[in-house]
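Read-outs: derived from the displayed coordinates by stated rules, not from any lab. Predicted, not measured: the structure shown is a model, and the values here were computed from it. Cβ atoms are built from the backbone, for glycine too; each structure is taken alone.
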Structure I
Amino acid sequence: MNTEEKPVTESAPPEIKELDRSELAEWIAARGLSKFRNQQILRWLYARRVRSFDQMTDIAKSTRQLLDAAFTITPPMISRVETSRDGSRKYLFVFKDGNTVESVLIPERGHYTLCISTQVGCAMGCRFCLTGKNGLTRNLGKAEILDQVLGVLDDLPQERMPLTNIVLMGMGEPLANYENVRQAIDILTDNQVGLQLSHRRITLSTAGIVPRLYDLARDTNIRLAVSLNAGDNETRSMLMPINRKYPLEELIAACAAYPLSSRDKITFEYILIKDVNDRAEDARRLARLLRPVRCKINLIPFNEHPECQFRRPETAAIEAFQQELLQRNYTASIRWSKGADISAACGQLRAEPRE
């Protein structure tokens, strides 16, 4: 399967949110309509979140009829919502072809963070992650990525905390679905017609597809998180097969070249697994590896699940690992995952519909 192709959809009329700006502009120009209709339509779709062309009240009725005959506006389809004891909410989204993904809404101090998916399943094969156990089914289209955000926004009462942060670290590898992810980021951050989110509040997490890191640096200015999980190639290749193609030397070089503002750092995510990568010498090796990069480290104790033999380290080992990094002047935080009781924690998303 071509990893850049859009998902197969039903026959006409197609979903208008799948069109990028240039495709919509071409459609408008071919019908002799004014160029500014492009901005109007996009604003109605995303900033105002309408669900029918009839709601686009500042567009002529004849144009709305043309749009209605040519396209559909498919509302986000949420099949199930589960709420964790800690307040996290897991959404199951269903698409036209019956495939599903999960997104997780996480309450923070004064705001929400939403973790969204970019693929149905995952091809990376990381040994600690439940999402990739059944491999990759397909990429999500731009609209399917954005619909996770639009659907959650519709579900949030107006009087509650705002949704301000998006992390692309749910199901799938975002950089393996690069063009659709790039277009979704464009709409998420557009202050005129899009969802008006700050670039500094969008984070993409990757296993390390090195060529795409350079593309991401060229095309966006969002924050970067890298799933690292080992400071040596042997251990990382065992945990993450992608390392055999793009070893640590190449990955760290790409991270060192990633443009950062004066306030930003790259986040390295390090899942601590008992007797695999949690020893003091592992921490020292990690500290040496990351010297070329302005970074911070998120230590994530492994979230156990029945389909994996790995285990979480003891709390003392987790804290000792952190101390090794702190002593070497790294910012290193322990991130105790939320939503574990509803299988919404890091590495637990799978999106299997249940009756």
Structure II
Amino acid sequence: MVLEDGSVFEGSPFGYQTQAFGEVVFSTGMCGYQESLTDPSYRGQILVMTYPLIGNYGISDEYYQSKIIQARALVVREYCSEPSPMYGGRTLDDFLKFNKVPGITGIDTRDLVIKIRTKGTLKGAIIENKDDIESTIRQLQKMPAPSESNLVEEVTCKQIERYNFGKDTCVGLLDCGGKSGIMRDLSERFNVIVFPYDTPADVIVNHDVRGVLLSNGPGDPSHPAILKTTVKTVKDLSTQLPLFGICFGSQIVGIAMGGNTYKMKFGHRGCNQPVKYQGKVYITSQNHGFAVDDHSLDGKDIIGTVEGLRHRDLPVFTSQYHPEASPGPWDTSFLFDKFAKVTREGHL
């Protein structure tokens, strides 16, 4: 593994044998490697797991967060080649090979994470030939960060999709790269219409939905393509329908309401992060490299912190963390019930 600052980490390959380039990020979760790998928010990134043993419980069909692995590569301290048969015994190695994604094991992930925490997120590559190290470093230094491209366009649905779950209320899901866990929790409460990220507000309103959930997603929420489409849609919808933003969706609401976002030094990714909400502390799942600058909201009609926002008057609220978990605890799944209540009553 090679980083743009010239660092080199030698390990052993597993998974699909190929090169990979991306933004190197780390997650502190002790489990949830399958959910993380298939989470569209990891699009364009090389994922480093800080927990030392990965793959020990195998792969299960029920844990997919999208149909494919979204991360460009996986980095672990120790890959478990003989997982528990608890979930059928399919190995992480086979999972990576099927998705044509490389992995590397045997790296000192502690050293790697300390470097990222000290220097900030770095571009990196997984390569097979030592003779390519110097040319790869030069290539990394010249290449733009993946977040500079419109990653949302790569993971959003391509057309409007309708799902009837036999419920009385229908809501919209503005898909910026939404996880399957979000659809699971919505399906327990609503019928759902899924809209591509660049759908105009009038199209969504004309589908007679009672509210709109703004999903998670990869990349920079202030990307020009997002400002022209998703942010404009959310601004237009905010006075017409109840809105609930999750992660990237929370950042979009912040921008639409006049705030700013910024790229974090090394992001915040894990599934055991404490958050105080209405006087109680909940353990949350988080995965984001950008955040809302809460000071940019001073004097605006929306209030809150980096962990969540709400409008003073309109039925608009958000969470930077993931109430659908996947991975992580379901402590904050009640926010979906709050969304259901808001869609019925029209106010927070």
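For which of the structures I, II does the calculation of distance in nm of label points 7 Å out along Cα→Cβ at positions 30 and 126 return 4.1? Going label by label, the one that fits is I. When FRET efficiency 1/(1 + (r/R0)^6) of positions 62 and 150 (r between Cβ atoms, R0 = 30 Å, to 0.05) is computed across structures I, II, the figure 0.65 traces back to I. Taking helix-only ellipticity at 222 nm (-39500 (n - 2.57) for each DSSP H run of 4 or more, over all residues; to 500) from the coordinates of each of I, II, which one would give -6000? It must be structure II, since only it matches. From I, II, which structure was mean projected area of the Cα convex hull in nm² = 17.0 calculated on? Going through each structure in turn, the value belongs to II. A value of 20.9, 62 was derived for Rg and Dmax of the Cα atoms in Å, for residues 78-245 alone; which structure in I, II was it taken from? Working through the options, I get structure II. From I, II, which structure was FRET efficiency 1/(1 + (r/R0)^6) of positions 22 and 230 (r between Cβ atoms, R0 = 41 Å, to 0.05) = 0.95 calculated on? Attributed to the structure labelled II. Taking distance in nm of label points 7 Å out along Cα→Cβ at positions 302 and 318 as the criterion, the largest value within structures I, II is that of I.
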